[in-house]
Structure I
Amino acid sequence: MSNWGGDWNDRTVRFVEAPLVESKGIKIVRALNLEPERKTKLLAERGLPRGSIDVAHFSAGDAYDLNEQGVLEQLDLAKIPNYANVRPGLRAPYFVPWVFGGVTLAYNPKFIKEPPTSLAELWNPKYAGKLGVLDQSYYNWIYMAALAGGGSMNKVDPGFLKLAEMKRTMQPKIYPTHQQLAAAFANEDVWISANYSARIAQWAKDGVPVRSSYPKEGAVTIMFGATIPKRARNKDAAYLYLNSLLDPAALGGYSTASMYAPATSNAQMSDDLRAAIDFTPAQQATLQNPDYGYQSKNLGKWQEWWNKEFKG
C-alpha cells in the first residue's frame, strides 16, 4: 500500500487500516512517499506480469493521468458496496474518492465584518496590499480568476486578464507555503485570500483569526482517494481496503481529524462538525470540478505564465 506519510498516514492507520483491514489478519506493507514517486513506480511496473503495489493513494488529478496511461484497474463496484454512498459528482470508474475540499474564501473577521460571498472580493480595492496568494496553488488561482472573469473550468483564458488586473491593482503578497500564509493571517499582514476549506478550518481550530466563506461562483474542488493498479498481486485484499476507506465510522473519524469533507453521504460525524467542514446541498451543486484532461494538457504553460507574468 502506497500513501503519503506523516499525519495523513497516521490517521489512515488509526481510522481505517488497523481497525478494518489488519484486524482481519491482513498484513499491510506500507510504502510512504510523495505522488511523483508513486506515479514513477507504477509506470515502471505496468509492463510486468505482477507489480509491487496493491493500493495507491492519489489526488484525483494524478489518478486521472495514470488512468489515461493505462495503469489503473477499472473498479468492480460490486466488490466495494460502500461506494454506493459516494456523492455522484465525485465518482470515477478507476478511483475511490475518500475526502475532498473546495477552494473557498478566507478572511479575517476583525477587518472584514461581513463574510465575502463572491470571488470578486479578491479584487476589492479596499483590501489592496492585504491580499494573500498561495504560490503552490497557482492553478487554483487561475481557475478562480477565470470564474470571476466570465470563463469556466475548461476555458481559463479570461483568468489571465483578471490576474494581470489583480497584480496591478491589489499588490498581492505571494506566499510559498500554507504555513506562511497562515502566519500572515495570524500577524494581520493578510486580511483576505482563498485556500482549501480544510486548511482554513484547521487554522481556525488552531486559533488563527480566519474564517471560510463559500463563493457564489462555486468552489474549485480538491479530492483525494485510492486506486488499484492493474498489476496488483492481491486484488481481493485491495478491494477490502477500498471498501474500508468508505466505512461510515472510519470516514467520519478521518474527516473529523483532518477537517476534509467526506466523499460519502453517510459518514458518521457530529452535526456541528459536518456544518463546519462539509458543503450544503446548494453548495455541492455549484462545486467546480477540474477537467483533468484539460488541466493536464495546459498545466505547463499555465505555470510558465504564472511565474513570468504574475510573480515576475
Structure II
Amino acid sequence: MSYRELRNFSEILRFLGYQRQVSIENFKTPNFQLVAEILQWFVKRFDPDHDISLQIETEQDRIIFIKTICLFLLQKARLKINPKKLYQADGYAVQELLKIAVLLYKSVQQSDSNVDEDEENIKLAELRNTVHTKLDQLRQSRQIASEITDKGALLYDLLSKEVDLKVTITVQLLENLFLEVLFLIKEQRSLALAKPLEMNDVRRNLKLAVKAVEDEVKQLNQNLDNITADEAALDAKIEKKKIELERQQKRLAQIQAVRPAYMDEYEKYEEELKRLYAIYVQKYRNLAFLQHMQANYDKIQMEKAAVSYV
C-alpha cells in the first residue's frame, strides 16, 4: 500500500458520502472492524435493499462475512476481490477496497453526467419554448402598438375639436349670462327710481351710519390706549432684562478672572495624558504592524507546508 493509494481512497470515500474520516493511522495495524463497516456501506451503495449482517466476533464469522462480500461483488458488479487481503484488514486491504471505491466513483460520475445532459436538454427545450413565447408576445406588442398609434391620432383629432366646441359653448353661456344680469340691473334700477323717497327713512339711515362711525372711532381709541399700555410694559421688561444682563456679565468677568485652585494640576495631567496617548498610538501601530507581518509569515509557512505535503 502506498500513501497515494490511501489518499485516493480517503478522497473517494469523502466524495461518495462516507461519514467517517479515514486516514493513514487507521490501517497501520489491522482494523477489521473498520474494513467490515466500509464493506457493508459499499454493499448498501450497490443495493440498498440487500442486508448483510455485521457479525464479526469470531474468526468463522469474519471468514463468512468476507466470502459473502466477495460473492456479492462478483454477482452484482463482476468485480473480483482478493478475500485474503481483505481479511488482513491492513494496507493491503486498502488496495482491494480501492477497486470497489473506484467502481462506485465512476458510476456516480457517469450518472451525474447523464443527469447533466438531461438537464441541459430540458433547459434547451424550455429556452426554445421561451423564445417562441417571446416572439409571439413581440408580434402582439407590435400589433397593439400600431392600434394604439391609430387610436391616438383619432383621439387627438377629437380632442382638438372638443376644445373648439367648449370655447364656443362657453362664449355663448357668458353672453347669455351677461344679458340676464344687465336685464336684472335695469329692472332693479327702474324699481328704485319708481319708489318714492321718504325723509324719515333717510334720517334714520343717516343716524345709523353716524352711530356706526362713532362706535368704530371709539373702538380704535380703545385699541390705541391698549397698545400704549403694552408698549410701556414692554419697555419696562426690556429695561429690567438689560440690568439683569449687565449684572450677569459682571459676574462672568469676575469668575473668569479667578483661576481655580486645581487648574495647575489639571493642566499638568492634561499634558501627561497627551504624552501617554502619543506613546499608546505608537505602540498600537507597532503592534498592528507586527500582527500583520506575523499573519503573512504564518500564511507563507502554511503554503510551504501544503506544497511539501502534496
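Read the figures in this text as sums done on the coordinates, not as results from a lab. Just so you know, these numbers come straight off a predicted model, no measurement behind them. Cβ atoms are built from the backbone, for glycine too; each structure is taken alone.
A value of 6.4 for distance in nm of label points 7 Å out along Cα→Cβ at positions 48 and 280, calculated from one of I, II, originates in structure II.
Which structure, out of I, II, was helix-only ellipticity at 222 nm (-39500 (n - 2.57) for each DSSP H run of 4 or more, over all residues; to 500) derived from, given a value of -31500? Only one of I, II returns -31500 for helix-only ellipticity at 222 nm (-39500 (n - 2.57) for each DSSP H run of 4 or more, over all residues; to 500), namely II. Work out which structure the value 10.1 belongs to, where mean count of other Cβ atoms within 10 Å over residues 136-143 was derived from one of I, II. Corresponding structure: II.
When semi-axes √(5λ) of the Cα gyration tensor in Å is calculated, the result is 35, 22, 17; to which of the structures I, II does this value belong? The read-out comes from structure I.
Here relative contact order in percent (Cα under 8 Å, 6 or more apart) is compared for structures I, II. The highest value is that of I.
Figure out for me which of the structures I, II the number 0.60 belongs to, where FRET efficiency 1/(1 + (r/R0)^6) of positions 32 and 208 (r between Cβ atoms, R0 = 30 Å, to 0.05) was derived from the coordinates. That value comes from structure I. Computing distance in nm of label points 7 Å out along Cα→Cβ at positions 200 and 272 across structures I, II gives 10.8 for structure II.
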